[in-house]
Structure P
Amino acid sequence: MAQDEAVGVQARIARVYAEAILNVAGKENRADELGTELELVSAELKGNKVVEQFFAAGTISRAGKLPVLAAGFERGTSETFRKLIGVLNENNRLTLLPAIHAEYRKLQDVRSGRIRVTATSAVQLSDEQVDQLKTTLRTQLKAEPVLTIRNDADILGGLIVQVGDKVYDSSVRSRLENLRNTLLTSGTHG
């Protein structure tokens, strides 16, 4: 199986888990709480090679992992989360936790009418500018934007807004590159 195909299969499996646990958490009115638990553990996994290796270790049996998982998640996590960890362990899918978190967040956003947006600006935006951007996005997208703002002086000015896989680039750098290309193709350069 090619690597791209394997990633696609893992994403589909992660989505199935995410849908199942979102349905359970939604019935318990704990969808946000579970999302936070998934986020915290996923972040820990991404930054901790020891935990990542433990989750992936084929040399440690599922039964051998149980006491460590129970001790690690005994306090500070919900019963729903602990059950998820148990099911993932039983099916040798603990390494899917970050992908499950990503899918869970997407599904939760859709159900809540939210959309993730990344805006890149050359300088830090004022609170008023952020509020104005959110209002504009809310109107245009007909959803509540969850805004992540990044600063990148290389864009010189303007904004680059990414919504899903769509990018709206009104940066000064982009405009200058377009002008340069236009001048080069029109033959008006010196």
Structure Q
Amino acid sequence: MRTTVFSTPLLTPLLRLIAIATLKLCGWKAVGEEIENPRFVLIAAPHTSNWDFPLMLLVALKLRLQLFWMGKNTLFPFGFGWLSRWLGGIAIDRARSHNVVNETVRQFRENESLVILIPPEGTRGKVTKWKSGFYHIAKNAKVPIMLAYLDAATREAGMADFFQPTGALEDDMNKIRAFYSTKKGLRAENS
């Protein structure tokens, strides 16, 4: 896998210290523990603001989590795409089908340790139905889904628990969404 903000020699430890200090200064608590040899799909919700990403980046650095995240291709503009990729980004062109699920499952098969962050809402706006790609990736790759969250009401962000997909998509999605039903995003009107 390529070098990212989470795996750059010498720089990552310094960024980790900055992340810890920044979270403390901003009054946010990172929840979760370091996981050795992680292999899972990470979903993070609610996704209601542009500030969600930097906050979760700080949490991931503090928890020593090396992850990659999927984002729309417009987050990788010419001249700055390298920065998004260094931050762990994988560009997704949502206008065309690229077999993202199958390609991601293949990456899980080929890598002993891999964490892919996917925002299930697919947007920062209010949505009534989540996208299910993250679920299909986890089920087909036979890896769990880590439920990560951001809760502005408690000023906590981090990882809660693993969820193992059963194959009953609708029932599983209802259980996953029930976990997030009490979490408030930075922009509560979009939660």
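When FRET efficiency 1/(1 + (r/R0)^6) of positions 63 and 135 (r between Cβ atoms, R0 = 25 Å, to 0.05) is calculated for each of structures P, Q, structure Q comes out greatest. Among the shown structures P, Q, from which was the value 1, 7, 16, 21, 22, 18, 10, 4, 1 of P(r) over Cα pairs in 5 Å bins from 0, in percent calculated? Source structure: Q.
Using the calculated result 30 for relative contact order in percent (Cα under 8 Å, 6 or more apart), pick out the matching structure from P, Q. It must be structure Q, since only it matches. Looking across P, Q, the calculation of distance in nm of label points 7 Å out along Cα→Cβ at positions 31 and 119 that yields 2.5 traces back to P. With helix-only ellipticity at 222 nm (-39500 (n - 2.57) for each DSSP H run of 4 or more, over all residues; to 500) coming out at -20500, pick the structure among P, Q it was computed from. Answer for the origin of the read-out: P.
Each reported figure results from applying straightforward, stated rules to the coordinates on display, with no laboratory input. Quick caveat: nothing in here was measured; it's all calculated off a predicted structure. Cβ atoms are built from the backbone, for glycine too; each structure is taken alone.
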